[in-house]
Structure I
Amino acid sequence: MTYVLAIDQGTTSSRAILFDGALNIAGVAQKEFPQHFPASGWVEHDPEDLWSTVVETVGQVMDEVGATPGDIAAIGITNQRETTVVWDKATGKALHNAIVWQDRRTADFCASMKGDHEETVTAVTGLLFDPYFSATKLKWILDEVPGARERAASGEVLFGTVDSYLIWRMTGGAAHVTDATNAARTMLYDIHDGRWSEEICGLLDIPLAMLPEVKDCAAVFGETGVFGGSIPILGVAGDQQAATVGQACFQPGMLKSTYGTGCFALLNTGDAPVRSTNRLLTTIGYQLGGKPTYALEGSIFIAGAVVQWLRDGLRIIKDATETQGLAETSDAGQPVVIVPAFTGLGAPYWNPDCRGAVFGLSRNSGPAEFARAALESVGYQTRDLLEAMQADGAGGGDAVLRVDGGMTASDWTMQFLADILGAPVDRPRVLETTALGAAWLAGMQAGVYPDQAGFAESWALERRFEPAMSDVARDEKYTRWKAAVAATMSV
């Protein structure tokens, strides 16, 4: 049996999934790892946790399926984007914990630079001057870790997003590489010319020698012997772009939204980058054969993480699956609204300083109302993104939304999403679209899987959710949400 191994290194867990020759899932292994919060708005991971959980889950899934390295044609990697790692070139030891994409420690620096430099950053990278992206996280490590900047200047340390760090470890330091989608999220990459920007690296005093080589999403990234035998690494894409590929959103105007720790909506804009006037991001959706396909992206920092908060913070649930049953039994007459700005608000607000808030509480408000408000917050934020895309003239208003990620397993949540959008929501038969996208990239490069057209034909619908809410009710609920957001940002 021939398999393709997808490594999905996410924000709260690492997963390894084996796909067979027909792109069916043969086995899955998953391992959570600790989150570190050294200060308010700071989020870190121990890079050794990222590495060890990847190695552990790959071993587990290979044992589960009974696969040997010789059975695996290729490895595809997808990863939490923007998360920043700096490591010693000789030893592989990280100089500091990985600074996670959610981290807001550089917010003051970004605010001080916006006025003079955001226009340049947006024109070159398609991004905003925001702590979300890797560039200022990297600058912080170079500035704050003793000796880091001097060692970077002398070529002793390397920078990478998580994909780059994993590949370096997997290849024993032989390959310092990344792909165009991850590079496009660093705020250091010129998405138009396809190269690292000397201008922005100079602005932030980041040595170009630290940066990895940038490749297509399907390419030869190296070989690894870590899992008991030599296996080529042939596919890489940041998690949201991998989901875009996995959803077969290959035509301009196609739209997908992934609901994991955060929520990310990507709209394919073809070979033309669309400049947003509503604070969305212009990015690379995928790159094949040296040709980038661009996307317009809206990023929500907190989606599934709000359910984790119900579980780990408030402790009103023991498992995420409980939220649907609670929401179904909640009192519809209690208009509780949660604005989950735990690490600020992403698109289209881009306010790093505001924090989460709850509105509309009464003496009768309880776990059911909190669960419903948490799930509804994801739908409201998605509508924010789609309205911004429509205002940019890039589509999104009439498009069918293809969804994936853990939260999409909840029928209640998906129905509310269709209701608040007033548009159909399509849930695919294969929900593991992020891993599927990474697997297809690697398997296509290895000659195991069909080409782009053939893969698109294989996409299959599991269920379509049609809007059933009245226009009056939809407008009332969304107006209440907008008022809650405005109040949250005013504090």
Structure II
Amino acid sequence: MKKYLLALDQGTTSSRAILFDTEQNIVGVSQREFTQYFPQNGWVEHDAQEIWESQRRVMETVLEESGVSPGELIAIGITNQRETTVMWEKSSGRPVGRAIVWQCRRTAEIVRSLVAQGLEEHIRAVTGLVPDAYFSGTKIKWMLDNTPGLRERAQRGEVLFGTVDTWLLWNLTRGAVHATDVTNASRTMLYDIRRLCWDDTLLKALDIPRAVLPEVLSSSEIYGYADLGGVKVPVAGIAGDQQAALFGQSCFDKGDAKNTYGTGCFLLMNTGSEPQVSRNGLVTTVAAGLPGGVTYALEGSVFVGGAVIQWLRDELRVITEAREAETLALSVPDNGGVYLVPAFTGLGAPHWDMDARGIIVGLTRGATREHIVRAAQESIAYQVADLMAAMEADTGMTIPSLRADGGASRDKFLMQFQSDIIQKPVRRPVIRETTALGAAYLAGLALGVWRDTAELKSLWRVEAEFTPHLDGETRSRLLGDWTRAIQRAKSWA
């Protein structure tokens, strides 16, 4: 009987379930969008119960439509939007409020308070992160401070915290397992990535009771069992979405790098068994926790990547569907001097400016919607180029090529411009669902489907390669003007 691996890919705007066979062929995909809430300027929320229901339904749908029974599943792997914070009642499993999404900036003042207390260097040294509202720790504090009676209940052990992987695992195992993996723990701004434990200093500074925290496990092991129609299926792989994509891209060697072009953009580089401290605004994170030990990565995060195309469609309404952006960008020979900095929720790495805001500069009477759309497309590539330059400066290594995945990697204009602006080949794999594939790989390794990462590396194949064609003078001018635009966007709020 043929066997399958089920990857649950819980993202920022939708829940997906992807079914792989043991030869890594995609057998079925199901996707369901869920509601985004923006209650105040800079605030972003999700309904955690809706996340679970949408994930459960796509899981059931992909099995039904593929004709695969739960008994044919080897294991389930989970990958997830990372820093998004959920809190729920231990007894009932009901969320105590909406989840605070990774994009949300409401905790900026709490971050400033930590810095004022002199904790910035401690945060950098222990967690590998920079103090920012992006991460989970300050979100937990905000919920405890702003939900009546919640802190007292948390101290009594009646309330639990989890990133989205923990929330899904809790529901899949019907409350039997409250755990996360080391990659998600490393994104909370509460976790010591060297000692591999929760940090007491930061828990005390944020007044977070240990009782709410999940157990931290590896990225590939049997955490518990999901009951699917009476069949017990092991949940055996967990990784945050960007680490899962790094794994799915087979970036197992020191120096391997990938960029995921999703709602945001996330550039990760494998730095091996020792954490690399950044001097250029990047963060150090856990790449994966396997039986052989932990590997680390440098990461740069772009808050608004593909989301700028959604903004063109939904708010500015200059396009009606995302795929139009490629056609419009190609319809003009250049950007017409227009630059768009999509700092809608501040700037991430390497700038880390919570008060930056989006701007469009260089407009003339001759500027058209095509120029604005092209500038939006180019802004994604410029931000990735900034990250790559910082990464090479930190490591002293030259990244030979970039592996690309995520929804926007389908855009040929973007991929070519990315190659031009970084002056390196951009390689897109045959299987673009690398985030889900990484979760499937981790689950499969735990169950012995594959022997080791060397076997997985041999499976990686290139579908398309984009090589640079832009001359050096034009490239330097474009990057220089982009840098000028970035400076104008900073410290606006």
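Computed from the coordinates by the stated procedures, all read-outs in this text should not be read as laboratory data. Note that the coordinates shown come from a computational prediction; the quantities given were computed from them, not determined experimentally. Cβ atoms are built from the backbone, for glycine too; each structure is taken alone.
Taking distance in nm of label points 7 Å out along Cα→Cβ at positions 50 and 346 as the criterion, the highest value among I, II goes to II.
When distance in nm of label points 7 Å out along Cα→Cβ at positions 26 and 330 is calculated for each of structures I, II, structure I gives the greatest result. Hey, distance in nm of label points 7 Å out along Cα→Cβ at positions 218 and 250 derived from one of I, II reads 2.2; which structure? Among I, II, the structure yielding 2.2 for distance in nm of label points 7 Å out along Cα→Cβ at positions 218 and 250 is II.
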